[in-house]
Structure P
Amino acid sequence: MATNKITKVYGILNGTCNYILSEMERSKDSFHNVLKKAQKFGYAEPRDPKFDLNGYDALAKVRILSSLAFNKKISKNNCLMEGIEKIEQKDIKLAKQLNLKIKLLGITEIINNKLFERVHPCLVGKESYLGSVNGVMNAVIMQGKPVGESVLQGEGAGPGPTSSALMSDLLSILKGNIKYPFGISKNKRKNIKSYKKDNYINSLYIRFEVKDKSGVLSEITNRLANYKISVKRIIQTPDKKNKKATIVIITHKAKESSSNICLSAFKKNKNIIKNPTLIRLFNIND
C-alpha cells in the first residue's frame, strides 16, 4: 500500500459486537442472553464488556487505522461513537424484513481535507460483502488510488485471535521492530482538522414505540418535516392487545444535527412510550 493514496477505511472492527448481532439474528434470542453466551465463550469480557459494546474499542482501532492510512497523528477529536446496547430483537427482525442486516461499523475518511472518524450501528445490504461477515469475524475494507478496493478479513475475538495478536506484538518488540510502529516517524505525521459530525448526512431507520391511537403517526411525520427530514418508507405494526404500536420510518438523507435535535423533541410527546431507536443506513459511496 506504500505507493497508494488511501481515501477511506471502513469495516467491522469488533468481533464481540459482530458475534452478538449475528447470534441475535440466528437464534432470535435477546441481546442480554446472547451477551451471556459471548462471555461464556470468551468473546466478551466476563466482568465488564462495556468498552466492546459501547463502540470505544472500535473507535480506538479507527484512530489507529486513520494514522496508518493517512500518515496523520492519532486524533483526539470528539467523534461520533455509538454502540449496540440499544439494539433489540425487534430491530433485527425489522432489518431482515427490509432485506438488511445490522452491523457495528468503524469508518474513517478524508472529506474536504478534514478527518471524519465514526463508529455506530449501520444497516447494510443482506447480500452485501459486509452483510455476509458473521460471527467473530472482522473485515477491513480500504479504498485507495490506484489500488482500488482491498479487503482484510479474519477472526477478531476469542482466546486464539487475542493471544495471536499479543504474541505478534511481543515478537516485534523482541526483534527490535519498534522504531516506527506507524510506518513513519511521529515527526513526519501531521495533525489534521476534524470534519464536523453535525454535517454528516445519512438516511435513517427510526423506530418508535407508541400508544395505538389516531393521530400519532401524523404527529411524528409532521415533527420530522419541521426539521426537513423527509420520509421514504413507513412500517406500522399494531399491538392491539397492549394498545401499543411499533412505527418504523426510513428517511431520505438527513443532516446529523437535524436528526439529533428532532429526536430530542420527541421526548416531550406523551404518546411515544420510550426514546426512539435510530440506526443509520450505510452506503459505501456516502
Structure Q
Amino acid sequence: MGGSGGAAGLGTGGAALDAMISIPGLGGILGGKGFMLGSTYDAGIYALFFFEMVFMDTTVTIPTGAMAERVKYSAVVITSFFISMFLYPCFGNWVWGGGWLSALGRNFGLGHGVVDFAGSAVVHSMGGMIAVAGAIVIGPRIGKFKKDGTAKAFPGHDIPMAIIGTIILFFCWFFFNAGSTLNASDARLAVVATNTMIAGAVGGLVAMFYMWAKYGKPDPSMTANGALAGLVAITAPCAFVNGISAFIIGIIAGFLVCYSVAVRGKQAEAG
C-alpha cells in the first residue's frame, strides 16, 4: 500500500508515508515508502499496517464461501498470498493511500473521487469479485441448479451456530466501521456506529419479512444473511449519510440478498 493519503490520527505516520509512484495526468498507482515496515520506526505506520492487515484478512476470506467444497487447500493458500501481497495493497493504495481513484475528483472534476469510508469496495467488493471469478472457473456446487436452470438453496447445517456467529460479527462491525475514523476523538464515531446498526438491523428485518411473505414462515438463516448484507452495504457510506439513508440502504440490501439466492443458472446440470 505504501501510502497513508494524509490520514488523520496517524501522528507522524501520515507525513512519513508521503511518496507516491504516479502516472502523469492520472495520479498515484503505488506508494513509495513503508515497505516491510523498514523505512521508519513509527507508531502511526505500525497502527496503519495492523489496521489494514485485518481488513486484508477479511478480503482473503470472502472467496472461500463461493468456492466451498470445490477448491484445493493449496489453491486457497496461493490465492491468499496473491491477494495480500499484490491485489489488496494496490487497491488499498488507490482508494485509501492517496492513489488515482481517490484523486479522480481533483484530477478530472468528478466530485470527491472514489469514497469508501470503511471497505465496501476495497474489502467486500474486491473479495466478492474474486469469489465470482473463482466460482466461474470451478463451477457451481453439485445440486445447486436443477436441470431447468432454477437454483436450489443449501440450508445451513447448524442454525444456532450461524446466529451466534452473526451476532458476534454484527458486534465487531461497529469496530470495523467506527475504527476507520483512525481517530478516537473524531465525533463521526457516533454517526458511523449508529448508521451501521440501522442498516444491519433493517437488512435482517427486511430479509425476515421477505422470506416470511414468500414461503409462509421466517427463515433464520436468511435473516442473518440480510443483516450481513445491510452491514456490507453501509460500510462505504456509513460516515457520509444520515439515519434515513442508512435505513433505505438496509432495505435494499436485505431484499437483494434474498432475491439473489433464487437467481437462475445459465447452465443446467447434465444427466
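Here volume of the Cα convex hull per residue in Å³ was derived from just one of the structures P, Q, and that gives 154; the source is Q.
Of structures P, Q, which gives -9500 when helix-only ellipticity at 222 nm (-39500 (n - 2.57) for each DSSP H run of 4 or more, over all residues; to 500) is computed from the coordinates? Going through each structure in turn, the value belongs to P.
Since every read-out is calculated from the coordinates, none of them should be taken as a lab result. All figures in this text were calculated on a predicted structure; none of them were measured in a lab.
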